[in-house]
Structure I
Amino acid sequence: MDNKPVTDLSYLREIAMGDDSIVIETTEVFLEDVPSAIENIQEHYEGEEWQQLYKQAHKIKPNLKYMGMERAHELILDIENQANTGEISDDLGEKVSEFCSLCRQALDELSDKIEALKR
């Protein structure tokens, strides 16, 4: 994996109208919620719990938009759709794995960005 950033807070800054406190608060909620979401997504995939996977994917989707995580958003749309329809592709596991990896990278990036904003 390259070191290209997986997050971009410009959309969040735009809707927050430049209010750093909103950017910080929204990002902190993301940092709190995502580790358990990643875990749930992996567990639901491994257990072939498609409706639960669909619900978790659907729930996390808007947060990815706010954090400017384009590739992760593309992946979760596909994961969500497959889980909802039950039409599971052979590469769904790879997509879940890539998604979780991107989210972990985002957690590191966003932690650093928040610390910089708080200064």
Structure II
Amino acid sequence: MELAIALVTAIGGNGLVLFFVRRYFDRRDKREAQRAAEFAERIQKLDTALETIRLLSYARLSEEIERLLTQGFATPQERHILDEMFKNYKAHGWNGDMDARLEKVYRLRTDHAE
């Protein structure tokens, strides 16, 4: 009888320990899954924000080039600002028609024609 009691106690004790260990790891796994989902959501928001910045950068650079081409001249200060915008544009690895359009601006006069 003592053997049976010892056996039941050992099995019950192991079961109880197993219950708490499993409970701990299940909670930890849920927290990690939640953190991973939150991280993925943040990355998606960051990607969307960077895409917005890219579009705004392109639009602003394009707008400035068209303004200068319409104006017919570009002062050294305007060229400097345009260069800085273009460096930033290129630093992100973006490419397109900006090289050719910027070359047209460089061929403009640097002052207003009288």
Legend entry - When distance in nm of label points 7 Å out along Cα→Cβ at positions 15 and 79 is computed for each of I, II, the largest belongs to: II
Inset, instruction - For the read-out relative contact order in percent (Cα under 8 Å, 6 or more apart), a value of 37 was computed from one structure; give its label from I, II. - result: I
Legend entry - Top of I, II by mean projected area of the Cα convex hull in nm², largest first: II
Legend entry - Among I, II, which structure scores highest (criterion: percent of Cα pairs over 11 Å apart, for residues 23-62 alone): II
Legend entry - Which of I, II leads on mean projected area of the Cα convex hull in nm², for residues 31-86 alone, largest value: II
Legend entry - Identity of the structure behind -26500 (criterion: helix-only ellipticity at 222 nm (-39500 (n - 2.57) for each DSSP H run of 4 or more, over all residues; to 500), calculated), options I, II: I
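Quick note: the coordinates plus some simple rules give every number you see, no bench work behind them. In this text, all values refer to a predicted model and were calculated from it rather than measured experimentally. Cβ atoms are built from the backbone, for glycine too; each structure is taken alone.
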